[in-house]
Structure 1
Amino acid sequence: MIEEFPRMIPVRQRFEAPPPLPIAEAIRKEFDSSGIRARIKPGARIAVTVGSRGISNIQNIVSEVLGVLRSSGADPFVIPAMGSHGGATPEGQTAVLAEYGMTERTLGVPIRASMEVKHLGKTPDGVDVYFSAEALRSDGVIVLNRVKPHTDFSGNIGSGILKMLVIGLGKRMGAATAHLAAGRLGYEHVIRTIAGVSLKSAPILCGVAIVENQFHQTSRIAVVPPDDFVRREEELFQESRKLMPSLPFSEIDLLIVDRIGKNISGAGMDPNIVGRSVHGYSSFLGEKQTSPVTVRRIFVRDLTHETNGNAIGIGLADLTTSRLVAAMDKCSTYVNALTALTPNGAKIPIHFDTDREVIAHALASLGSGEVNRWRVVRIADTLSLEELEVSEAFDDQVGIRENLVKLSSAREMKFDDAGNLLPLYEPSG
């Protein structure tokens with residue numbers, strides 16, 4: 001077994017730092033300028049959707065939206081809109097919100113987590129459309145979600161307010177139906193057509209679309225009237241794609257990912273970052289992938305606390321730890337993978353007891369090579385790409401890249417007495 005590992009260099013990726021967004025002011029201004037506030041009737045029961053993603057400032061954003069509704073005389077409540085996540089149970093989805101600090105006590109409104117759905121009709125392709133029964137009983141629905149490239153497909157839209165209409169508000173039944181149809185008709189087409197039926201049939205008041213920058217911080221909040229969902233989402237999607245961070249190198253032998261989880265990405269770790277599809281991938285050493293980045297081996301060390309054992313995305317890794325496997329909630333992981341028709345994402349890879357063992361076997365699986373030529377990158381997660389570690393094989397590139405700053409000289413990988421890597425310094429973004 002390999003005993004000598006590459007030395008690692010702490011580096012920082014330079015991203016343009018935008019000024020912080022004044023969230024409360026931005027939300028109030030958007031509700032006024034869009035004309036939505038004027039449409040809120042006193043006493044109206046307004047449902048606000050909240051999903052399972054790790055959206056920055058989500059509690060603050062939701063609280064401000066609820067504040068606008070209350071100040072306008074409405075009677076708001078929150079609906080968990082997360083398809084099959086949280087084990088596809090009301091209790092599980094309520095618990096997901098609590099992990100983000102959102103409870104009935106902290107928000108000051110009821111959380112109605114029923115999984116009951118109503119059938120709204122069919123798309124022109126004959127796909128059944130389901131929608132939250134709780135939302136349909138309201139006087140208006142505010143569809144709140146982050147807009148960003150999707151983990152399962154590429155196109156002119158991704159994960160956003162249209163997807164929230166289809167997958168989130170479709171609950172488990174709607175999510176499963178949409179994913180099944182997407183296998184035949186394509187994800188973007190299915191999202192657009194199902195959302196079209198929902199927009200015509202459900203009492204949609206507006207969308208609240210959130211865009212984040214490379215630091216995983218709120219960059220824009222847009223309040224969108226329902227008749228402008230498609231156009232505005234397409235615009236915001238292009239903006240979010242330009243702001244998305246990336247790994248600093250296109251050829252990586254071993255990527256060490258400290259943690260994955262549903263709060264990091266719907267796929268556990270973002271395929272847009274690691275270059276692997278939730279529908280399958282090849283790790284053949286001689287094959288150049290079609291993705292902009294080729295990662296030959298991925299080692300995932302742990303799950304986030306917030307993912308509650310949902311290890312979706314571990315199937316994208318080549319190796320992991322026995323402690324991660326022991327921490328898996330197989331039920332929620334399997335429900336998520338089967339609902340999304342992506343069983344590859346739940347496969348359990350080769351695992352060993354310690355990080356040291358995993359790294360040794362990962363490097364050995366790359367074939368012969370000198371230790372100083374292995375291209376290794378370590379990141380906290382696929383949302384945190386500002387500060388990372390890279391092996392000495394990248395030293396020449398770091399020296400000439402204006403967007404990379406060396407934080408210190410190369411150092412040995414540091415392990416604790418149990419043989420596990422010491423924590424990577426917290427990203428400053």
Structure 2
Amino acid sequence: MKILVVGTGAREHALVRRLSQDSVPHDLHAAPGNPGMEAHAAIHDVSLGDSAALTALACDLGIDLVVIGPEAPLVAGLADEMREAGLTVFGPSKAAAELEGSKDFAKRVMKDADIPTARSITVSDPTALESALDEINPGAKVPYVVKADGLAAGKGVVVTLSREEALEHARACLASDAHDSRVVLEEFLDGPELSVFCVSDGERVVPLVPAQDFKRAYKGDEGPNTGGMGAYSPLPWLDETAAMHATVEKIAEPVVRAMRERGTPFAGLLFCGLAATREGLKVIEFNVRFGDPETLVVLDRLESDLGTLLHAAASGSLAEAEPARWHTDSSVAVVLASEGYPLAAQTGREITGLDRVKEEGCAVIHAGTTRASDGTLRSSGGRVLSVVASEDTLDKARVRAQSSIAHVLLEGSHYRTDIAECAAHGEIERVTQL
């Protein structure tokens with residue numbers, strides 16, 4: 001197949017890399033792409049925000065399958081425009097992408113479909129904010145959970161013990177046009193978090209293996225929220241097969257059915273962000289695309305072909321697709337971030353040492369990198385790159401990822417040294433209620 005992957009980040013690099021490993025070779029293209037994708041795909045310098053140019057590119061190239069990576073173009077309607085041009089697209093329509101574009105919308109869908117999730121209140125009136133927060137957190141029960149209604153690049157959620165911090169974030173959301181002057185207040189869901197990606201063609205749902213990511217910037221879950229500082233899979237504290245089955249039966253299939261009944265069928269990747277509570281799995285959030293950094297470890301474990309699976313979903317033929325097969329080895333991804341990330345990332349600095357990482361048998365997945373005119377690799381974003389290690393045990397994978405990323409030299413950069421540590425050491429209580 002001739003495949004175009006749209007996007008610039010680690011998620012898209014991981015997709016391109018894994019597509020290049022399929023049993024049948026593909027003709028791979030990426031737009032706008034990044035330097036890491038150059039080894040696997042032809043790179044096209046087309047702006048991510050120029051939907052007309054991206055559509056024209058796909059048509060001119062005779063693309064058989066377009067895979068849209070990031071959420072912003074999906075919420076803006078890129079998939080609709082491309083389908084109208086006759087292209088086969090993996091990614092939901094603008095209407096279906098509201099599951100990520102608006103947390104209030106997602107909550108309403110979950111309520112209608114009786115999907116287990118946290119109790120919540122959506123607030124649009126600043127004068128009602130404090131009473132609503134006290135209703136969700138009676139008796140000043142902590143922590144407080146405050147979510148921007150719209151897209152926020154993974155950084156719109158505040159979970160805090162401070163009522164004042166919760167109110168400050170909520171007021172900022174209400175004052176922002178980006179979130180339609182709405183904020184969602186939620187009860188806190190206790191229990192370890194996990195992510196389960198589900199591929200759907202609008203009718204059928206196929207789950208991918210679970211992963212767990214790490215949102216806080218620093219070791220020990222300290223610091224502000226980020227887009228994700230690392231991930232691992234499988235989860236030794238979880239029955240993987242049972243979790244995939246429960247996610248499909250109780251969450252993914254009901255929401256896909258609800259979207260179909262609304263007249264806005266969901267075809268693409270449904271990212272189920274879940275909490276394993278004492279009452280079973282509950283939804284923290286939905287996203288409508290592959291998650292970053294979880295994609296890096298999930299795709300690292302995929303044994304069967306990715307391209308045929310995505311094409312089957314995009315063309316409405318998942319019922320005929322072969323079942324996904326998975327490696328049993330553990331995969332760990334550690335993210336290297338720029339100095340100042342996530343508050344004020346310093347960019348433009350040279351990156352060296354990647355050859356040493358590859359010599360150790362680890363993969364380097366680019367995110368915020370660029371190639372300067374002199375040929376040097378430089379940072380261009382907050383999350384710069386990730387190192388992915390695969391081993392027969394989680395602890396071995398964790399240790400090798402940590403030792404390998406230490407070879408990457410970027411002035412002022414930082415990374416977490418505790419990705420998958422608690423899980424590898426058996427410090428997370430095994431979940432039995434799914």
Structure 3
Amino acid sequence: MAEELDVSASYLNLMERNQRPITVQVLIRLADVYGIDPREFMEGEAGQTVGEIEQLLSDPVLRDAGVPRAEVQDAAENSPFLLAAMQRLYRAYVAAREASQTSLSERADADRTEAIMRESPIDRVRAVLHTQRNHFDEVDAAAESVASDLALTGHELFYAISEHLRARHGIRVRVLPLEVMGERLRWYDHHRRQLLISEILDPAGRVFQAAHQLAFSDHDALLNAIAVRLLPEGDMERRLMRITLANYFAAALMMPYGKFHEAAELSGYDLDLLGAKFGASYEQVAHRLTTLGRSTARGIPFFMLRVDGAGNVSKRLASGRFPFAQFGGTCALWNLHAAFAEPGKILTQVIELTDGSRWFSIARTVRPAVTPYGAIEAHYSIGLGCEMRYANRLVYAKRLDFNAVEATPIGVNCRLCERPACPQRAAPPVLRPLHVDESMRTIAPFAFRDL
């Protein structure tokens with residue numbers, strides 16, 4: 001390797017141990033010799049890990065330890081697996097604490113009092129998605145192959161998938177009334193070999209659910225192999241992972257990687273236009289944009305969040321880096337929340353985090369399915385964003401003056417943000433001592449001292 005990169009073996013060894021920087025010349029050689037995308041060395045994985053560990057260290061149990069940021073940065077660069085284990089242990093601790101607080105903790109033994117410390121299966125799957133950057137090339141390749149075969153039939157996609165399931169697996173696809181399906185959107189009846197889909201789903205939703213079943217019927221072994229490889233322990237985690245991979249396959253079948261990536265680049269990542277071209281919903285397109293991590297055809301590394309009106313986050317996905325809050329909500333100054341006041345309208349915003357990094361953000365509300373009159377209707381806001389260095393490739397930033405744009409200062413969330421004069425602050429930062437002054441009231445409801 002040293003010979004191919006035209007450096008000495010000892011210098012290469014120092015670079016591998018993070019004791020020498022990767023120079024521009026070596027980076028160019030790496031790209032030429034091994035086909036590596038240089039952006040992989042520029043996406044700040046260590047920086048993201050630092051932010052995640054600082055969130056962990058802000059917990060009252062660990063706050064007094066006073067771990068300096070420099071030590072966290074050193075660990076992120078030189079001991080990433082140690083920090084990953086630390087994060088997993090902390091998630092298990094939080095899960096056990098929450099279970100204890102709600103009196104739902106399980107007991108290891110009837111004669112012992114300690115609760116079983118168990119990490120949430122959902123958190124484990126989310127951690128895998130984070131590690132994989134929400135990209136599974138094997139699943140994309142399988143979906144592209146099936147999509148090509150279905151395209152040859154000349155039929156629209158829902159009919160083509162339905163016929164494929166009937167001809168190859170003896171599965172009949174039926175769209176049934178709300179009175180029959182009730183709260184179920186999709187149900188596969190194993191005994192009658194029928195896939196039942198609720199009429200309240202729009203066309204994009206029906207195609208997605210049919211494609212989800214096709215993933216299990218055609219590629220069950222592939223889904224299982226990936227789930228076992230990534231989650232060797234935990235039956236529930238593997239089942240959740242299989243469902244996640246089937247969802248990934250469904251989106252990849254509706255929006256095949258090569259065609260979707262090309263269309264995204266040509267359209268300036270216009271979500272509505274992409275949705276019309278591929279027969280997908282706004283949320284499906286936003287989700288798909290976070291999966292474009294193929295080394296030979298990378299898309300913009302997007303992050304995506306889905307929040308409800310109360311600020312609860314139900315989706316956190318990223319193909320690049322973004323310091324998501326691992327616990328709690330998001331910043332109220334983010335237009336992710338303002339989107340609820342203008343349903344269906346796309347809002348844009350330049351945001352700046354406390355570390356000085358700038359991001360371009362797109363937000364719009366969605367609703368997941370048709371809601372019968374009188375029933376509770378779910379509303380979500382979808383936030384999609386990328387680093388400012390990619391914003392000039394987006395149709396939404398065409399009129400933006402990058403030299404004069406003013407960024408909205410936001411934080412990860414209130415407890416991790418140390419901006420002093422925020423009128424939306426809901427809680428003081430956990431790493432700063434609270435300052436109480438009876439003689440003064442500032443814009444922010446909480447005052448705090450410098451360290």
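FYI, it's all coordinate maths here, none of it is from the lab. From a predicted model like this one, the values you see are computed outputs, not experimental measurements.
Numbers for the structure displayed
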| item | result |
| --- | --- |
| Structure from which 10.8 was derived, mean projected area of the Cα convex hull in nm², for residues 16-175 alone, options 1, 2, 3 | 1 |
| Source structure (of 1, 2, 3) for semi-axes √(5λ) of the Cα gyration tensor in Å, for residues 248-295 alone, computed value 20, 16, 7 | 2 |
| Origin of the value 11, where relative contact order in percent (Cα under 8 Å, 6 or more apart) was derived from one of 1, 2, 3 | 3 |
| Source structure (of 1, 2, 3) for semi-axes √(5λ) of the Cα gyration tensor in Å, for residues 216-255 alone, computed value 19, 10, 8 | 3 |
| Label whose coordinates, when log10 I(q)/I(0) by the Debye sum over Cα atoms at q = 0.20, 0.27, 0.32, 0.33 Å⁻¹, for residues 128-167 alone is calculated, return -0.68, -0.95, -1.11, -1.14 (choices 1, 2, 3) | 1 |
